[in-house]
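S.K.: Below are structures written as structure tokens.
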Structure 1
Amino acid sequence: MEEWFQPHNLSYFLIITITIILSCYLYCSYKLNYWKRRGVIQLKNTSRIFGDFKDGILFRTPPGYHMSQLYKEAPADAPYVGFYIFHKPCLLLKDPEIIKQMLIRDFDNFSNRHFAGSVQKDSIGMINLFGIKNPAWRYLRRMITPTLSRGKLKQMLPLMMETGKPMMDHLDHLTDCKKPKVIDAQDVNYKYTADLIANVALGTKTNCFNFPDSEYCKNIMAFFHSFKRMVALVTVFFTPELVEMIGYSILFDSTFVRKMFWNAVESREKSREKRGDYIDSIINLKNGKQDSLYKFDGDNLLFQSGTFFSGFESSSTAAAFTLMELAKEKNIQDRVREDIKRAIDKHGWTLEAFAKMRYLDQCISEGIRLHPSVSTVDRCTFEDYQIPNTDVVIEKGTPVYISLYGLHGDPQYFEEPEKFKPERFDNDRIVPDAYIPFGAGPRKCVGVQVGQLHVKVVLSMILSEYEVYLPKSAEVKLDNRSTFTAAAEGINLQFIKLS
């Protein structure tokens, strides 16, 4: 042992240590100058270890919202900026024209999401339209689109209304017309959405308001905001390369949901009953002609229902945050209520009535602008791509990100972007190309109409019977753990029953 402390051995140890440190420094310097070498502006103050995503990875700021901070750090006139997640070079797009060019006109080179196709055991949320790779994606979209048609919406609407009854009974039990009652609107929307997923996507009625401790409710609530899923989402969205290393242990356990789904399919096939839910569509796909690109059998059927998990979660967030904005503005809320009443008085609780709620549409659009449910759009280059009218070539496999918080909050595109102004979406106004809450191009969210109907049903049911206010002392903060938009401690609003 004493030999190690001889002067010549200490010198060797010191030389080796310095060599290792210097090598690491030079390696990091080389990797973190990738964009500079390619003639692209890159962000300053990059961490040698975490790159530009340290606060997002460590949950110091919400990962999706952190992308908007990178957007703001870039020069205002820069159409795009290079940044790093750890040492991985990524490109953040800022110019709506370039975004349209890539997502629409040059879609074939940007048809895949960055995380698409990674080997994940959480397939319920990935091996479907949300995360699958082309060309299977193109075939799947062609097959799934008819299952979300207007005719299907008409069949789903009674299920959405039926799902709302336990929610309204719950609110009625908590409130009266004399005293305001503080209720967490985010939790109300999560529970309604959990019941809606069961009713529409799993073919089963549940009641998370009366039975919050049921196995189903606990499973779905864990899907929405457990820490385990938060880690899974930030890993999947920003470092999908780690998924193969970490595996299923951090991802959503779909065992219980899987059992519910197959019980519903088996029961429906035996009874041949038609409910108008997604199980009907699943069985039609199962019994239809199959293609080798994507076969509708086995777990692939379950994965299609998984689309509703993330889709309804997004619309749940839109409903909760839009209700919060309406709670701040009594005049706007009153006008929305009149809009709802006028449509219902004329058409009843029908699809026609919801289509006529134009001012409610404007408010929802503005709510999503301020609080985009899925705040980051990502793509991955299929082949080397030269950005038009520049010498910049994006190498094959480079992740490309778009920050919706960044775009939607940019004063270049939206006057007074921090304010809730539904008139931005008046029919006679041109909506800026920077507004892309559902993505853009062929890979735009296929369930937009279903999600919008979900939001309108919830808001119209609540506002028909309640006035809502944001308490003066209330402060809604985003959840630092959440890649999707979510409130850390709920959205606590005062509900007063209308007399």
Structure 2
Amino acid sequence: MSLGITRVCNTVLKINFENGANFYSTVPKIKNKNDQLLISCKRKQLDHYSSTYYSKLEEVPLASKGWNHSKAKNDFFTVHPFVDKIPEETYSFQECGLNKDIISVLNKQDIKKATEFQYRAITTIESGRHVLLAAETGCGKTISYLLPIIKKLIGNEASNLNTPKAVVIVPNRELAYQVGEVAQILAASAGLSVKIVVGGRTKKIMMNPEFEKIDLLVATPGALGKLSSVGIYKLNEVQCTVLDEADTLIDDSFIERMNSLLKRVSQSQIILVSATLPRQLPDVLIPIESTLKHVVSPKIHKPLLNITQKFLRLTRSSKPPHLLQIAKSNNSPMLIFTNKNETCNWVALFLRENGVTCANINGDMNYHIRVEQWNQFVRGDAQILSATDIGSRGLNTVQVRHVLNYDFPLYAADYIHRIGRVGRLGSPASCKATNFISGAEEIKLVQQIELAIRRNQPLANVDGNITSIVQKNIARKLRETA
């Protein structure tokens, strides 16, 4: 593709494409020794530096602007990690009021200090207020709510069988076990008991229930809903209720199951935990909305800038060879995301047929097979995991170095969750995300992401209620064709 470049003024370049399209590129208006290259492009005149800024009325040049044109294939741009010169403030766990036994457990897990967000979260939860914790993925939100809950339960243990004092509700079984294991490690130092309850065994539990003292219960909504409705677990003494991955739990696909559960714990402190800010609360939570204290990270809804993100404009037919090339050269844990279960299975089969070991998980799989596939990846028997968005919510993937979006997501919330699988607290250095872009809707989201990075602003219109978005889009298309 040939380009014509015209200097319009001291800081603006006009770029003319063969197809007649043009846009304007603002070069850095401030250059200093601390200036960093933030976005590098195939067309170097579109490179973006940390010191580049734009006024509200100024058109922002985008490398992805012409990507709907057929001549844009094989174009690319890369977002480089941004090194913030101002270190984040940290706090000792003594300042958080934790006892020495819990601090000792944290130190053994190589957790020495609390981040500013964790400190604010811990102190706010301790105040007894209803709380919304919203922060980027991988920043340690789980211990942010577990620590003050465990502190509160010390000396206030459960006295009745199967009557927990605190409940953590999560959207899937994998996350339930992950959160439960962390809770068990922390609670053991205080002599507290933690129980994990998930689906798949509810009928067996109903026929032959176990009764024991439970201080903290970690559960999926379906299992907890059934078992509490028949009285096996009593929720009348719950003092703290956490909705982890709240954007998922209160979206339209879960809310019917959550309504009855939330009514059963209406006496408790409600803690909503999410990587995206909910657009609106469901009716059952409206009574607490006016008293809900928000603890929000300044990085919320921003594309992570602590990892390398590469965006490749490809045709659909060129995606498989690019996938195979990356997979063959891969030598560290990698996650490959697709939008459909069928594509997830195909990716795993395609790689295996070409000599690359690959596990896969998606919502259509039998749960026990899904667990074995996940464990195969965690053990390192397979360096690559092919997954749908079931693998993007909440799971601790601290070992993962590379996320590949074979299918680019259609919604900003999904992109935030997917790339949040790398660059987490405790993750190895040099994590990266690679994105294959082919469809018009995918290009639209890429342009939103690139614009947010160039303007140093959060992504606009992030909505975690994907089910609602899909239903509205279907209704709109039906109206248009009517």
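We did not get these values from a lab; they are worked out from the coordinates using the rules stated. For clarity, every value in this text was computed on a predicted model and none was experimentally measured. Cβ atoms are built from the backbone, for glycine too; each structure is taken alone.
S.K.: Can you rank 1, 2 by FRET efficiency 1/(1 + (r/R0)^6) of positions 203 and 323 (r between Cβ atoms, R0 = 25 Å, to 0.05) and just name the one with the largest value?
M.R.: Ranking 1, 2 on FRET efficiency 1/(1 + (r/R0)^6) of positions 203 and 323 (r between Cβ atoms, R0 = 25 Å, to 0.05), first place is 1.
S.K.: Work out the source of 0.75 here, i.e. which of 1, 2 gives that when FRET efficiency 1/(1 + (r/R0)^6) of positions 179 and 435 (r between Cβ atoms, R0 = 35 Å, to 0.05) is computed.
M.R.: Computed on structure 2.
S.K.: State the single structure among 1, 2 that was used to calculate distance in nm of label points 7 Å out along Cα→Cβ at positions 363 and 411, giving 2.9.
M.R.: 1
S.K.: Right, next: The value 1.01 for Rg/Rh (Cα atoms, Kirkwood Rh) was derived from one model only; which of 1, 2 is it?
M.R.: 1
S.K.: Still on this structure: Which structure, out of 1, 2, was semi-axes √(5λ) of the Cα gyration tensor in Å, for residues 227-274 alone derived from, given a value of 34, 10, 9?
M.R.: Source structure for this number: 1.
S.K.: Can you tell which of 1, 2 yields -15000 when helix-only ellipticity at 222 nm (-39500 (n - 2.57) for each DSSP H run of 4 or more, over all residues; to 500) is derived from it?
M.R.: It traces back to 1.
S.K.: Using relative contact order in percent (Cα under 8 Å, 6 or more apart), single out the structure from 1, 2 with the greatest value.
M.R.: 1
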